[in-house]
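Student: Next up, some structures in structure tokens.
Throughout, read-outs are computed from the coordinates displayed, never taken from laboratory work. None of the values given here were measured: they were computed from a predicted structure. Cβ atoms are built from the backbone, for glycine too; each structure is taken alone.
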Structure I
Amino acid sequence: MEKFSETHQILMEYMKNGSLLDILLTSGKFTEKFARTIAINLYNQIGILHRNGVIHFDLKPDNLMFNENMMLKICDLGYANKPIGFTQGYASPEQIQNKIIDPEKCDVFAYGIIIFIIVMGFPPFQHYQDNWYKLISNQQWDQFWSKIKLNGKPDPSEEFKDLIQKVIAVDVNKRYNMQNISTAAWYTLEKVSDQECTQELLKRINLRNVGYYKY
């Protein structure tokens, strides 16, 4: 009997410039025109996954990495097509309840949370029992946005508010799918070029590395 011995190696791309979470934690939110460019790039990346039959199920800023050329990459596909786990605050309500109807819309919900954080600098809710989540669940959006403004937080554009209300809708039947997102008015507003966005990201990363960023 002939015996074979083989060594298998897995080569992984080195994400030199860290994650979106790293950038947000050290330098804060982005203006809407910068956020729009990041959001479009992320939307396109998610679209590639979905067109290839892959649902991520655990999208969050920690899993959005930048390589040496500042190309956004979606990482950590450990739960892909396996909704057996999730991250609190990003998982859709139907994931929490283990009652998934439309898997694609689970990623849409997480996408909405991410772009909310990019623009606002904080998540729309902390947990699924807090008052913020109750306002979202009850579709009391006027109160939700007014409460944010009263707390001294920035007042985003009406187009942004409309998009958020559609992508993090608790009722999955009222939530946008990926095709709906592409028609949202927010994406038609002014945005920076990919080159300008890359320069801003690199500036934040470089200043992060020396421990100082002014925003």
Structure II
Amino acid sequence: MSKHDPFQPRCVLTGDLIRATGASDREVERTFENLESLFEQIEGWPWEPHQPSRFTRFRGDGWHAILYSPERVLTAALYLFACLRTSEDTLATRISIGIGDIAFAGTTDLSDARGTAFIHSGRALDEMPRGHWLSVSGAGVTPLHRATCLLIAERATRWSVEQANAVSFALSPAVATQSDIAERLGVSTQAVNARLTAAGFQTIRQALDLWADSFHSHSQTEHAR
């Protein structure tokens, strides 16, 4: 299948801002500005086809966006979480990942888009238990993928701002080493290592790689049929 095939599995991320009701207009607007900017960054990641994510705001505090790599969508979701965690005057967001087809990507934005990826993402957000911020549903998703989301999300909620900042750089494909992270943060390499260790990043990285391998294997199986 080509990357333009509407029925090749894609990812729809649907979210809503946490505690938006009691937040200031500045916090809400700044969060949406940050989210849109972060998706523009992710569009340039090497496993994305450099197509627009079409970030779209809806229902006041809700949003949609498209990504094209089920293998790395969890990495992207965690990157969003980590970056928002480190930003001032910014709210957290729930994120529901839906994997499936995108039959129509919308006229000018995702307001009138359709496809099973949107259905999976929207339903999973509606059914997300109170106190949770991450879920996944759709094509190729197994109970192990859902458990991975739960475990990573629970660990991430315990990150300090400093740990989240280090993780955000470590997740970005633009940053190669801990020395690079240290240079960008203006701290020692030892400090970066300590923050990533405290964040449980080595285990998280292994889980993200296993997630990628799983969806790659699923894609190969589907293509062979």
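Student: Comparing structures I, II by relative contact order in percent (Cα under 8 Å, 6 or more apart), which one has the largest value?
Tutor: Once relative contact order in percent (Cα under 8 Å, 6 or more apart) is tallied for I, II, the winner is I.
Student: Additional query: For the read-out FRET efficiency 1/(1 + (r/R0)^6) of positions 105 and 121 (r between Cβ atoms, R0 = 25 Å, to 0.05), a value of 0.95 was computed from one structure; give its label from I, II.
Tutor: Structure of origin is II.
Student: Work out the source of 1.01 here, i.e. which of I, II gives that when Rg/Rh (Cα atoms, Kirkwood Rh) is computed.
Tutor: Going label by label, the one that fits is I.
Student: If distance in nm of label points 7 Å out along Cα→Cβ at positions 33 and 193 computes to 3.9, which of I, II did it come from?
Tutor: Source structure for this number: II.
Student: Related question: When mean count of other Cβ atoms within 10 Å over residues 73-80 is computed for each of I, II, which one produces 14.9?
Tutor: Answer for the origin of the read-out: I.
Student: If Rg and Dmax of the Cα atoms in Å, for residues 137-200 alone is calculated from each of I, II, which structure is the one that comes out at 14.2, 43?
Tutor: II
Student: One of I, II was used to calculate helix-only ellipticity at 222 nm (-39500 (n - 2.57) for each DSSP H run of 4 or more, over all residues; to 500), giving -13500; which?
Tutor: I
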